[in-house]
Structure P
């Protein structure tokens, strides 16, 4: 089953300079745990509205698409993220069809 993880950095802190190299290694190891992972760091994007296109300045720092057996496993994998210790948060959603989404109340 596919899941999407949205990493938010709004509550996060800057990673201390002396921890950046280790954090990158830890991130690589964590992403390596995620089966069939597609990672998309959010850099250089645009925010599109009906009236304008502007540079993206929101709190999303990245998006991951990965496989897990179920939501519980997806949550367990997200909880191993090294970014959590710096105050980042992750939203995890299961993949559903457009048809199912259109029938689900928000």
Structure Q
């Protein structure tokens, strides 16, 4: 990428991630002072940490059990909502079949 291309990229760090970094200001200071090779090492280390964390999360029996419980307990609500949505979709289909125009024509 050329220097002129670099200028078109936004140079403002996303607020979503900036909020997280505010909790660890020492990292921001370290990264700001790091060389490109040091930054690459930080990225590789963080990727390794993510891999380990995701593995631990997958192996967490309590978490898996809780997810399964939530899935099981919310199923009737999900099914009920699906039935209501199907009814609405079919009623709209019938209305359209009877010549009723659907949609907000003002937004076109």
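Where a number appears in this text, it was derived from the coordinates with a stated rule and is not lab data. Since the structure is predicted, the reported quantities are computational estimates derived from the model, not experimental observations. Cβ atoms are built from the backbone, for glycine too; each structure is taken alone.
Some observations on this one:
- Structure from which 1.00 was derived, FRET efficiency 1/(1 + (r/R0)^6) of positions 29 and 69 (r between Cβ atoms, R0 = 41 Å, to 0.05), options P, Q: P
- For 15.5, 49 (Rg and Dmax of the Cα atoms in Å, calculated) the corresponding structure among P, Q: P
- Between structures P, Q, the calculation of distance in nm of label points 7 Å out along Cα→Cβ at positions 21 and 77 yields its largest number for Q.
- Top of P, Q by distance in nm of label points 7 Å out along Cα→Cβ at positions 61 and 85, largest first: Q
- For FRET efficiency 1/(1 + (r/R0)^6) of positions 53 and 93 (r between Cβ atoms, R0 = 30 Å, to 0.05) computed as 0.70, the structure of P, Q it came from: P
- If helix-only ellipticity at 222 nm (-39500 (n - 2.57) for each DSSP H run of 4 or more, over all residues; to 500) is computed and equals -7500, the structure in P, Q: P
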